[in-house]
Structure 1
Amino acid sequence: MTLGWEDIRAEVLRRIRARDWPPGALIPGEEALAEEFGVARATVNRALTALADAGVLERKKRAGTRVASLPVRRARLEIPLIRLDVLGRGLAYDFSLLADRMVPGPGPVTTRMGLPEGTRLRYLETLHRAEGRPFVYETRWLNPVVLPAPPPDFAAVSVNEWLVSHVSLVSGDIAFTAEPATPSEAAVLGIAPGTALLVAERTTTGTAGPVTLVRLAHAPGHRVQMAF
């Protein structure tokens with residue numbers, strides 16, 4: 001089977017995570033990798049370029065390609081801080097941590113995150129408020145391998161803010177849908193069940209593997225604005 005550039009990217013990431021190529025290490029050149037994987041040099045170039053764009057690799061002419069010592073997230077679509085979204089509207093911000101527990105991840109969740117079924121994940125629920133009123137209800141499955149020891153206190157700093165500030169991301173996806181509020185969402189947001197909500201679901205992957213699957217249920221009247 002012929003390998004594609006995504007396969008090469010995945011293998012390079014695997015070697016980096018396994019510390020076969022530790023931070024700061026010079027990795028083999030494109031020609032050597034192309035020969036090893038049995039692909040065209042252009043395929044290797046595309047894979048390495050994607051990882052360089054993500055901040056995982058550092059590429060310099062005549063100096064080769066190295067594993068970044070301090071990977072930085074370089075996303076075309078920045079993951080927003082809910083706190084700044086609220087403050088940017090001229091409103092006071094606060095949040096409450098409603099749930100925080102370690103549980104085996106359900107099959108649909110682990111499948112979407114690319115993890116073995118039953119992997120223990122940290123499940124968190126957070127209510128973000130604007131001027132004391134519900135703004136976003138966040139339910140999140142978090143891979144604990146991305147957390148330091150001891151882990152942060154998500155009652156003091158929201159998990160949204162901590163992840164954006166501390167975890168380097170490689171890839172992800174986001175989907176927006178209009179959905180009726182579930183009974184639990186309605187109870188938290190203080191609305192009638194079935195009320196139309198703007199829902200965003202996002203998965204992200206970092207240099208250490210899958211990071212999170214999050215569902216953001218926005219209170220009625222929410223407006224999303226993006227700059228490009």
Structure 2
Amino acid sequence: MMSRLTVWGRRDSFNVQKVLWLLDELALPYDWRPAGGRFGGLDDATFRAMNPHGRVPVVLDKGEAIWESHTILRYLADTYGSGLFRASNPLARSREERWMDWMLATLQPDFLTGVFWAYYRTPEHERQWGSILRKVTSCADHIRLLDQQLADHDFLCGDRLSLADIAVGVICYRYHKLDIDRPDAPNVERWYSVLQHRVSYRNNVMLPFTHMRGQLDY
């Protein structure tokens with residue numbers, strides 16, 4: 001009998017949403033533990049024993065705590081995916097991981113910090129518009145790059161949903177909901193429409209976030 005996983009986090013966190021999306025794609029049952037932001041608990045000794053960095057998400061499986069969202073994605077796909085979501089061939093797998101790393105190193109900082117936090121979550125009188133507009137432009141460049149990648153593929157790395165799509169696709173909902181300039185990117189729009197038709201995406205990513213507007217605190 002498969003052991004039941006436990007997940008710590010808050011459902012309005014990008015990084016937590018990636019994990020919850022995959023858990024639902026895999027139909028894995030789990031127990032939920034609210035943590036971080038308004039729930040607190042990240043400095044508790046018990047939590048720090050699981051993740052010394054004091055961040056969510058954390059997944060507990062078979063007595064082992066796994067942290068860092070993309071590491072969790074890889075672990076879940078390798079352990080429970082039965083070949084889905086993660087290629088077995090090393091070269092094909094590297095293609096997926098390139099986009100996962102690009103998400104963490106490039107897209108997520110520019111959008112999450114440079115646009116979502118600096119614009120949406122910052123009170124209007126505190127916004128630094130020069131920096132915000134530069135990041136909006138950077139994000140537009142990133143979307144154009146994704147559009148090129150998707151020109152010949154249904155998904156980022158081929159004809160099936162992979163961890164690359166989960167890592168990158170989690171940002172699409174908020175990116176499309178913000179009142180910012182976005183480039184013409186028909187392939188991204190087509191891909192995003194496909195994601196929206198997945199129940200696991202709608203349930204875990206397409207969540208209200210208006211409570212965050214103008215709020216710098218979690």
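FYI, it's all coordinate maths here, none of it is from the lab. Treat the numbers as computed from the prediction; the structure is a model and nothing was measured. Cβ atoms are built from the backbone, for glycine too; each structure is taken alone.
What the table below lists for this structure:
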{"quantity": "Identity of the structure behind 5.1 (criterion: distance in nm of label points 7 Å out along Cα→Cβ at positions 42 and 98, calculated), options 1, 2", "calculated": "1"}
{"quantity": "With helix-only ellipticity at 222 nm (-39500 (n - 2.57) for each DSSP H run of 4 or more, over all residues; to 500) derived as -8000, matching label from 1, 2", "calculated": "1"}
{"quantity": "Label whose coordinates, when relative contact order in percent (Cα under 8 Å, 6 or more apart) is calculated, return 24 (choices 1, 2)", "calculated": "2"}
{"quantity": "Source structure (of 1, 2) for Kirkwood radius over Cα pairs in Å, computed value 18.1", "calculated": "2"}
{"quantity": "Of the structures 1, 2, the one that 1.00 was derived from, the read-out being FRET efficiency 1/(1 + (r/R0)^6) of positions 162 and 194 (r between Cβ atoms, R0 = 30 Å, to 0.05)", "calculated": "2"}
{"quantity": "Comparison of 1, 2 by mean projected area of the Cα convex hull in nm², for residues 90-209 alone - largest value held by", "calculated": "1"}
